[in-house]
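I've put the structures underneath this note.
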Structure 1
């Protein structure tokens with residue numbers, strides 16, 4: 001494979017995120033990288049793709065930058081680019097937690113656990129494993145027995161934890177996320193809140209766990225959602241268990257699409273057949289949207305669209 005995908009983050013102090021983002025975008029374009037990078041006062045978080053030579057050039061540039069000493073890259077081999085363009089955006093936070101008081105991971109964070117340590121500890125009876133990703137990420141894959149907070153977005157997780165403190169009383173709490181960045185802050189917040197007897201985090205995230213020669217992705221069911229054109233990637237290298245369920249009929253499914261309504265964009269798991277039956281809409285209203293992307297993409301005729309909608313309306317009346 002001639003291409004690679006780099007996943008990374010680094011907490012540091014960037015005095016002028018806007019100026020840095022502009023300069024960094026040009027540096028990435030000079031290397032011909034594609035990807036998405038977020039820059040904030042507290043650091044940088046990104047996923048980029050390119051050839052082996054391009055990604056090597058980028059890693060060398062970052063490792064030699066005084067702000068990013070010790071930066072760690074997670075590397076995946078790929079057949080081609082995982083993005084269509086290069087974006088570098090300044091943001092107030094690298095991860096939107098929306099906390100009353102910000103958490104500095106350099107001052108407070110959970111114990112770092114290697115993949116093998118995490119695998120061992122999450123099987124203990126006195127341990128609660130907490131998934132700190134978005135709901136749609138959990139739905140397509142997660143660690144066996146992990147708790148999914150009943151929230152749509154990660155930023156709502158703190159409120160859910162506070163409302164469900166009894167789950168964690170007297171327990172050791174383990175957190176995990178895609179690459180580790182959310183856990184850095186969230187585990188620190190758990191400690192500050194006094195949640196659980198002890199707080200640990202999967203160092204390097206799920207992406208590192210999959211490649212570990214001891215863990216081999218074991219005790220992970222499903223696939224891992226990623227924020228690039230791959231959408232999902234396999235994790236468990238010993239056995240594959242499908243946990244995703246088709247949005248429309250509940251059958252096993254690991255194919256993610258976005259609702260065809262450009263004003264909705266809900267992430268849903270759906271087979272090609274079921275997506276076609278609903279013209280990509282997650283509701284009848286979304287199917288009927290005048291700018292339905294599925295209809296446009298597939299060049300469907302007005303007669304075909306009308307027939308599909310009529311069938312959906314007929315079925316809805318019988319529910």
Structure 2
């Protein structure tokens with residue numbers, strides 16, 4: 001675990017402090033009692049919702065879409081969602097527009113609570129969560145979905161797990177040191193895995209992985225219905241045409257990225273990241289990045 005890194009200056013007239021405690025592929029420290037908003041893991045959007053959801057070390061948060069309006073972004077508060085302030089990891093939506101996640105209990109949880117939450121599901125945009133499977137057994141550092149499958153990186157075994165029944169049962173696939181997964185939207189058989197050992201590619205939904213030495217050394221990879229992209233440890237952003245294997249350098253983040261994600265909002269693809277400026281957004285497939293004007297709000 002690296003030391004907590006404070007990020008300030010989301011916009012000239014706002015300041016949000018994000019304690020960026022970087023995680024390893026093996027363990028994640030529990031949230032601290034005095035934490036407000038710590039390490040960001042992922043971003044998500046439920047169809048027709050007016051907010052972007054942010055999975056963090058201290059629970060789920062949200063901010064209004066108006067903050068990322070490409071023409072006229074407006075300052076918006078970051079607001080906690082629900083009462084369960086668990087460490088929200090692997091946050092994503094299924095093709096049925098249901099949220100799934102994993103993580104660790106909140107600091108206020110009973111000491112008898114399992115340290116790994118397994119697979120969780122929310123049908124009310126993250127206000128409440130239900131345990132689906134693998135509680136106490138799996139810590140999914142990343143989750144991704146295809147038309148009929150959920151794939152997750154279980155950090156307790158360094159294995160990819162695949163479920164074809166909405167998370168009820170799981171099959172163990174390839175092992176990997178990767179920290180990030182992305183399904184190719186043009187071919188759901190293709191899975192990309194990014195991490196400290198570089199980029200790996202699977203053509204059989206994660207059963208086997210092959211190193212991609214010709215690809216950039218991505219530590220983050222993400223996909224949407226329209227694109228695949230990722231970032232290297234120095235913040236260089238790369239893009240891939242779905243269905244292809246050729247990556248193109250497109251943009252640059254400031255400093256080492258702490259998170260990188262792609263979400264579809266309506267018919268638009270939006271990329272999010274956390275860099276030295278805190279939460280940033282790109283509307284042009286990673287070419288340019290702008291800080292999101294946010295302020296921190298503890299309660300609605």
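Values quoted throughout were computed directly from the atomic coordinates according to the rules given, and no laboratory measurement underlies them. Source: prediction; values computed, not measured. Cβ atoms are built from the backbone, for glycine too; each structure is taken alone.
Structures 1, 2 were shown, and Cα Rg over 2.2 N^0.38 Å at 1.08 was computed from 1.
Given 2.0 as the derived value for distance in nm of label points 7 Å out along Cα→Cβ at positions 50 and 178, which of the supplied structures 1, 2 does it correspond to? Corresponding structure: 1. For which of 1, 2 does mean projected area of the Cα convex hull in nm², for residues 194-249 alone, calculated from the coordinates, equal 3.8? Comparing all candidates, it corresponds to 2. When mean count of other Cβ atoms within 10 Å over residues 162-169 is computed across structures 1, 2, the figure 12.2 traces back to 1.
For distance in nm of label points 7 Å out along Cα→Cβ at positions 90 and 138, which structure out of 1, 2 has the highest calculated value?
Numbers: 1: 3.5; 2: 0.5.
Checked 1, 2; max of distance in nm of label points 7 Å out along Cα→Cβ at positions 90 and 138 sits with 1.
Identify the structure, out of 1, 2, from whose coordinates helix-only ellipticity at 222 nm (-39500 (n - 2.57) for each DSSP H run of 4 or more, over all residues; to 500) was calculated to give 0. All intermediate terms of the calculation are to be shown ahead of the outcome.
Values: 1: -9000; 2: 0.
Matching structure: 2.
On FRET efficiency 1/(1 + (r/R0)^6) of positions 130 and 186 (r between Cβ atoms, R0 = 30 Å, to 0.05), which of the structures labelled 1, 2 is highest? List each step's numbers first, then the result.
Details: 1: 1.00; 2: 0.40.
With respect to FRET efficiency 1/(1 + (r/R0)^6) of positions 130 and 186 (r between Cβ atoms, R0 = 30 Å, to 0.05), the highest-scoring structure among 1, 2 is 1.
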